[in-house]
Each structure stands twice: as C-alpha cells, then as structure tokens.
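The next part holds the structures, each set out as structure tokens.
Each reported figure results from applying straightforward, stated rules to the coordinates on display, with no laboratory input. Only a predicted model underlies this, so the values are computations on that prediction, with no experimental measurement involved. Cβ atoms are built from the backbone, for glycine too; each structure is taken alone.
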Structure P
Amino acid sequence: MTLYPVLLRPRRFGKSTFIQMLKCFYDISYADRYEELFAKTDIYDEHLESHNSYHILNFDFSRVGTQSSTVMYNSFFSAVAFGIDNFKRRYPEFIFNYDNLDKSDSVTLFNNFVSAYAGYSDKGRLYVMIDEYDNFANQILSRDFNLFQTITSDGGFIKDFYAAIKAAAADAGCIAKTFITGVSSVSLDSLTSGFNIALNVTSDECFNEYAGLTETELKKLIPELVDIKSIGVTVDEVIS
C-alpha cells in the first residue's frame, strides 16, 4: 500500500510557502514557468521528469471557522469549494458544477469532484495538497472536546472526508499523491482508521532543513529567546 506523507510543524514555519512551492513544481498549469521558478536550484539540477506532470487540487483549512457547528460545516464546505474553484480556473477545460449541492455536505462535494475528475483524466495524475489540516480541529479541541470527538469519530464529517480521500487514492485512475501539513498529530491519530494511508514524516531527519530550524540556527536562537544562565544550563545541554 502506498503511504501519503504528513509533515507537522509549528505555526510560522513556512508550511504554506512549502505547499505553494510544491504546487509550482508539480502543477501542469505552471509548466510554462518551470525555468523561471526553478532554474539554478538543486531540484532543477536533478532533472526530475515528474515536474509539472500532475493536476493539483489544494485545500487550505485555516479558513474554516469554529464559532459554531453550523459555521464550521459551512466554512469547511467553502474551503473545499474554494480549492475546487481554483482547480477549475487553472484547468478551464474541466467542467464541474456543484450549485445544487447541500452547502454543508463537503464529503458529497469531494466525491462528486472525484467522479468528474475520473471522466476528465484517466491517467491518475491528481495530486491533493492539504494545508493546515488540523487548524480548526485544534481550536475545537481546546473548547469543546465532545464536538471534537463527534467530528473525528465514525460518522463524523472530518473522518468521512478523509475516508473519501483514501477511497479515491485506492482508485488507480484518480488520486496519485497527497501531501498534508499541520501543527500536531492529535487529529491525525483520531482519523487513523479512516485515513490509515498517512505516513507521518515529521521527525525524519532528511526533512529537517526545508521546513524547520537547523541545529546551527537553534544554537544562535536559544540564547536570544531563553535566559539559559538563570536556568543554569548551556546551549549544548538544551540541544541534547
């Protein structure tokens, strides 16, 4: 079974910027800007044939509101719809209309999109990118644990949404890749049975430098942020 990476980092660590970079690298619609954006970079010198060879569908769930359950359902639908509308702008030949759908049913919206995409492309070149997957869920968890359990348990719309992604990934004619970012693994752990294709690569050493701090940077930052003398420790002790 193919596993799909999840990279977790604190806020302001460049997750959204990294998602945008991946989109520019893999998106078919950015093919005419490949030289402009990536010339003289290490990845350009790798001559990867995979560049600009996928249709990218990207969702940003930082825009989901949590003021009430109604706001949450409707704004999650809007976030999914925004990603689909962006997809339609980049691929104007892709025809998909969701005007008649229930504006709180994001799972049906995604499933209908998948069906439309399967008719649009039979080559399985869809790459789904999700930014801030747990932003709103973490807000709910801090205020209403019962609601958090409701949306992430069996029958909950979040679990059903990721189960729909899993089902589409199992279809060789649809999702080829996914990449997900967020802050913590709490929501991911809650979704495990519905989305057990996720691979948490957060602690993999090879990913340290492109979305995080290097050890050299930490050694400079720690004395600036923490009064280590009053604590009675050295920078090297903190690093260890």
Structure Q
Amino acid sequence: MEYGLLGEKLGHSYSKIIHEKLANYEYNLIELSKDELDTFLKERNFKGVNVTIPYKTTVIPYLDELDDSARKIGAVNTIVNKAGKLKGYNTDYYGFIYTLDHHKVKVKDEKIIVIGNGGAAKAIIAALEALQAREIIVVGRTLRDRTISYEECYKNHTNGKVIVNCTPVGMYPNIDESPLNLENFSSCTHVVDLIYNPGETKLLKEAREKGIIGVNGLDMLIAQAKVAAEYFLDTKIDNSKIQTIKEELMHHF
C-alpha cells in the first residue's frame, strides 16, 4: 500500500476518487480501529497517508517530525514517509483558506462562530487567526480549552457574522441532524459546513431558507487533497485542478 486515507469509518469518503484524479497513484481507504492504527503506524509500510476522524491528534506521537503548521495547530491530516521517517502536515488549514477565498467569505475583523473543538476545528481556528478574525467563539459539547457551551452561544453570541461547522453532525447517513439552530443568528451572512456528503446538510438548508449564503466542504476537501498530493510527490499541482475535479464530482454524484 503506497497512499491512502486512515480513519475509523470511511464509507462516505470521496478521497479515493479525488486523489486518483489529482495524481497518477492508487489511493486506498483504510478503516482501522485504534489498535489496528497502532500496528499500521509502527510498521510504516506506506509512502503517504491522509488522516481523518477521529485520528488527527492520535497519530502525532508516532511521527518523527511535524511541519510548522501542524505543530502550531496540534493536529495532523497528512503523513509522508521519507526514508522511514514519518513527517506530519496539516493541509486542512490551506484547504479552508482556499474555500474562504474562492467563495469570497470575509472573516478579517469579523466575529466567527466555530462549532466543534476536535482536530478539524484546530486547523480552522489557526486559519481564522492568520486571516485576522476579530473574535473566534468556539462552541462544543466538551468544554475544554477555550470552548463555550451551546447554551452560552445561544445566549450571548448570536451576532456572529460567519458560522463554521467542524463537527460530523449532519453527515451521511445522519442527514436529519444539525449542530446549530440558526433561528436568532440575524447577523450571519455565511455558513461554512465542512461536511460534503450530503452536499446540502440540514444546517445549510436552514441557512439557505434564511437567505444566508451556505458553503459545503467539497472545495476544502479537494484543496487540502491537492496540497497533500504535493507533499506526497514533492511536486506542484495547479489550483485550477480543484474546480475541474469539483465539477466532475458533482456530475458524478
């Protein structure tokens, strides 16, 4: 196995299709339990892998080196095996920045609500900080670090300009779930949901019905995969390929 995606449940993933359109290699989906992950990373029989829920922080102790962005973020979604040494990167960061830029979502000097505080959220928060968001409110069920409760969010922070969902709530097959009720978020102009399957989550449907611009996670998925493929192959891939693959995927599905 040369390239692939590590995760716990990968039935929803488009990553194989995307990577095999990006570059000339076979890309496998590797569903592993935590014990199996341990064996896999210790054996190191791969050239490069991506990492998704719930292992973006779990993999870090197995790595020999982190690049600067992965170290700052504290989460890894790309691992490259260079002569037996494992180096971790975070390409979610770049994928999210690409998405905001492509959809003209302004976050500088704005109040942003981030739903979730797991591995994906770490990259999104780092990107928002780099883009000079005025205030970043992190909402989660587990009240760690800088996280506030949903109750506090509904009470004091309904004036957020942009809402970013970094949780899997609403992902296929649980498409009738939503991480947030948008009822009182009257200042919100954009909702970015990192979920890409379904293309319109319940959260994005509610946003559309309220006249809020909704953006799903497909651009980010392809953009972060492009950067990962660049790390795997030590080459550059033109950004134009992101939208070409997106159009092919949307037609395909």
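Which one of P, Q has helix-only ellipticity at 222 nm (-39500 (n - 2.57) for each DSSP H run of 4 or more, over all residues; to 500), as calculated from the coordinates, equal to -10500? Derived from Q, not from the others. Look at FRET efficiency 1/(1 + (r/R0)^6) of positions 69 and 221 (r between Cβ atoms, R0 = 25 Å, to 0.05) for each of P, Q: the largest one is in Q.
Each of P, Q could give Kirkwood radius over Cα pairs in Å, for residues 61-180 alone, but the derived value 15.0 comes from P. Taking FRET efficiency 1/(1 + (r/R0)^6) of positions 5 and 29 (r between Cβ atoms, R0 = 25 Å, to 0.05) as the criterion, the highest value among P, Q goes to Q. Looking at relative contact order in percent (Cα under 8 Å, 6 or more apart) over structures P, Q, structure P comes out largest.
For which of P, Q does FRET efficiency 1/(1 + (r/R0)^6) of positions 53 and 157 (r between Cβ atoms, R0 = 25 Å, to 0.05), calculated from the coordinates, equal 0.20? That value comes from structure P. Quick check on the output: 1.6 is distance in nm of label points 7 Å out along Cα→Cβ at positions 133 and 165, derived from one of P, Q. Which one produced it? Attributed to the structure labelled Q.
When FRET efficiency 1/(1 + (r/R0)^6) of positions 149 and 189 (r between Cβ atoms, R0 = 25 Å, to 0.05) is worked out for each of P, Q, structure P gives the greatest result.
Computing distance in nm of label points 7 Å out along Cα→Cβ at positions 85 and 109 across structures P, Q gives 1.0 for structure P.
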